[in-house]
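Got some structures for you, see below.
Each reported figure results from applying straightforward, stated rules to the coordinates on display, with no laboratory input. In this text, all values refer to a predicted model and were calculated from it rather than measured experimentally. Cβ atoms are built from the backbone, for glycine too; each structure is taken alone.
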Structure 1
Amino acid sequence: MANCEVCHSPASQKCAGCHNVFYCNKEHQKEHWKSHKKQCRPFEMQNDGEIGRHFVATKDIKEGDIIFVEKPMVVGPLQLTLPTCMGCGNYINSKSVTQCSKCGWPLCCKECENNPAHIPECYYTIKRGKKVSVSNFEVHHPIYRCVTVLRCLYQKYFAPDVWKKIVKLESHCKTRENTEGYKEDKIYVADFILNFFQVEELFTKDEILKVCGVIMVNCHEIPLSTPSQNGLFNLTSIFEHNCRSNAYKTFSPNGSVKLIAGTPINKGEHISICYTEPLQTTLYRQKHLADSKFFSCLCKRCQDVTEFGTNLTALKCQNRNCDGVVLPKSFQSPCSHWSCNICGNQVSTEYATDVTKRVGNELVVMDKGSVDDCKTFLKYYEKLLSLNHAYMIDVKLALAQLIGDGSQTLQSLPVDDLLYKQQLCKELIDVIKVIAPAEKRVVGILLVEIYAAKTELQRRKPTNGGNFKKSENPIETILECMTILRRAIACLQHEPDLLFEGKLCQQARKDLEKLEICSKTIFENPSNFA
């Protein structure tokens, strides 16, 4: 039996939040809460030789539950960026810029001069004795490459506890040594910081390069400004990767990361997030993880070439009258050819990867803001790519939101287009549930699109004497729309209001409220709708 955290006597009552600590009575639990609440989490850290440190659930976690909230240790601009405000991180231009009175770094307003995030570069610039001058706002400015690194280095002397956490994070410096990125970091970051800020006595080149690696491997993009900023988190960086993760990240308005259960997570199960684009091909995901995180993913999805039957990376067999798909035997080991799952027709791996690359390049340059271009792409490449290929999914996602969103509004669309919009959304949701069930934002957006199309179709149904025909009783549609909106709200409920998804959730709540009032009116006066 475990012991009480307060009096150390035998105890059987677990903390309901984390299931990690015990108490002999409620009074001792209340007494201990002040110190325990900072550590009360429904997971614990474990370690093994293969994946290193990771987190395991200490109790069953429901889908949609907030698992964890963490403030960033350091926030800073992306390495390659147009000039941004050193306080809030938003873009600035020659008309909106103001300079920090102490150091000259560009700001969007005087209030941002006192933003705590700006202290490190301001401090080292003042010590340098000469102000920074940024005058060109139309190109990526090289000085921004050093900012997030400098903000991390600042912690060494002014927040040593934070510094210890930063240097403990993985940097993969040895693996990075022969890469172009490492060589560039040496010149444009390490040498620049040492020479420009004259801090040779404070930091070594190896320390700076270590921080460069830590930022590259562990930073998370915080999309609360335009452009996004990099955020370096301590515990969030330890959650393991899975291409079919069971959790996802979102952010609070203050920049804190929130980890949300994207699926039910059982006690003892590893908690994972996805480090890459979950709706991309296995070829892309593996390359991206190798280039940026320096490991090869061995999750169940990556080991299944069909990706749970979705064939997200598959090409179509080009043999006449064959409906098969073409895939390699494995993405984990070198393979000389890809084979059709029906007729056995083979193509070389070089051919398959070249085709995938060429279509991917076409996707980059196409206008995904054009309904016609999206439809043309789908029609042209349906003969070459599998139905659910990642590139087809990408275009379908764009098209599902474009139909009825431009010059041709939902009210002016033909019925066939509204039905097509609904069909696209439903097909996409079905695929996402299989390959990336934690992608709640995308599912939430698609559910709202289904709701919009469904309500427009209902609006066009004929009436009889002002009342709906029995076969077209609106209550069934209203109840269905309410269900769709509740599902959408559940998917988007944790998104910050200042982002598109958060605004969409707000609107969905308002629409749901109206429908609830409408349905109540119908139930109270059924004779009016008989």
Structure 2
Amino acid sequence: MLFIMPLFDPLRKLPGPKASAFENHFQQVMDPSKSPRTHEDWRKQFGKTFRFHGFGKHDYRLMSFDFRVITHVLNSPTYEKPWQTRALLARLIGRAIFSVEGSAHRFQRRLLGPAFTLQSVRALTPVFLQTAQQLRDRWETTISQRLDDSETHPGGPLPEDVVIATAVDKSKGAVIDIAHWMSRAAFQIIGLAGFDYDFKALDDESEEVYGAYRRMFAVLDKAPRVRSVLELYFPIIRTIWPDHGTRVTNESLRIIAKAGKKLIAAKQAVVEAETAKNENHQKDILSLLIKANLSDDPSKRLTDAELLDQCSTFLLAGSDTVSVGLGWCFHFLSVNPEIQTRLRNEIFSVLKLTAPASDSDKDSRHAPPALLDDAAMQKRILEAWDEIEAAPYLDSVIRETLRLTPPVHGTIRVATTDDQIPVSHPVVLQDGTVIEKGGSISIRKGSYIHIPIEGLNLSMDIWGSDAWKFNPDRWTSLPPSARPPEYPGIGNLMTFGMGHHSCLGYRFSINEMKAFLVTMLPQFVFRPAAKISKFNAILTRPYIQNKFELGTRLPVVVEKYTP
């Protein structure tokens, strides 16, 4: 493995960064403080397709910014998620759509598809709005009671030296940890929309299943350790030598499984009763799955254990991914006040929350949104939902957020057989040989391919010289390099992937984000409270610059909007 096999690895012929025998490049490609510059430098130096070191010089890995390579790898059944990735996910969610491949994956994706159609997601809009309004009320209470961060985050108050927005008018606003509250709100939504179950995450965070997931996520968000790698190869370590993380995860999974079985049994009884009466009142995702699961053919049904695994998947993938995206969105709005104002004005216009200043004054001023109570506001938003979905600047702000800070930094595939990967840009090999456009590079079975989602989203070669800048206007006139007609999937933003592993829940995520923005922006103004950096665990999370030991934090000054 160390000396002989690398001599026959075709990837060793590709250009790429040099390093000593056991040096890796993981930090360069995984640390978001370094990866954007690394990607740009490597692309300029080695071209669009190159190799780098995994665990050492014996572990050559492929990375490419060539859309032809990306589409081939993500669409071909030859390439799968590595068994290590699937083993980690299966430990948390069982045999669900994220942890299976081949026929099992195709079957689950086909069964889950109807739950994420445009019509199904639209039916959940009232749930999104109800939760957004509840969160809005909590923030209004926080502001009116002049609470500080010590009462809005279980980790305690922010140290005085990290808050840079010192001129906070407590009569108008307060410092609120957006990351924490968005996580709570998104978890509540996935409970209601996914299972018609209220985790009460916006109340007091005492619900048992919610607590179990939060503790498990806290373990997962820590930096990878040598032990974590060893446990993948020798799972028995968890049994004979459990550490704190293992014990927390085991107990959390026990709580989740117990509650999930009760939930599925109760939901099955309700759905079967409705079916017998030819009624159809249940709109949550679990109900839709159970209805689809009533087939007489056992091969077309999920077992109760598989249904439970899908529930865990929804909670894992459907809560924190959306909350991370929303948190970053409010952060970008806080540091770009002109963009925030422009988006608020569009929302006011769509919701018709304007009134003439006087008969003689043809200009408009915004009517105080407080004049509309919750029921009236929700009705107004629902009536205007077609216009909200089509609102160009709202859509651009969300897309730009997901481009600049994709919740998932990157993904990995492994070749299950030897293959030839076609290229659309020349590749200059180590010996000077050139693989021209239309040619192909060889890859052997077992080789890893890294798909740099963040790298593609931030590539100056694709998006232009301002690729690292938050600029929603770019979406009104994308350069051809960002939406090449021969690769239509790329134009849908690499944040959601492409091919047979693309995100089924992308409509769910975007509509949820829109519901929160149209609810919050008419009520609040957001200003930065601290300098924010990001780090990659399973997701790309925010933390206060130079205060990583505080964990995930995204403090923002939230003030009441006044016309």
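Can you rank 1, 2 by distance in nm of label points 7 Å out along Cα→Cβ at positions 247 and 519 and just name the one with the largest value?
Ranking 1, 2 on distance in nm of label points 7 Å out along Cα→Cβ at positions 247 and 519, first place is 2.
Sticking with this structure for a sec: If relative contact order in percent (Cα under 8 Å, 6 or more apart) comes out at 11 when worked out from the coordinates, which of 1, 2 was used?
Label of the source structure: 1.
Given that P(r) over Cα pairs in 10 Å bins from 0, in percent, derived from a single structure, equals 3, 16, 26, 26, 18, 8, 2, 0, 0, which label among 1, 2 identifies that structure?
The read-out comes from structure 2.
Looking just at mean count of other Cβ atoms within 10 Å over residues 47-54, which of the labels 1, 2 belongs to the structure with the highest value?
Once mean count of other Cβ atoms within 10 Å over residues 47-54 is worked out for each structure, 2 has the highest.
One of 1, 2 was used to compute volume of the Cα convex hull per residue in Å³, for residues 287-478 alone, and the answer was 159. Which one was it?
1
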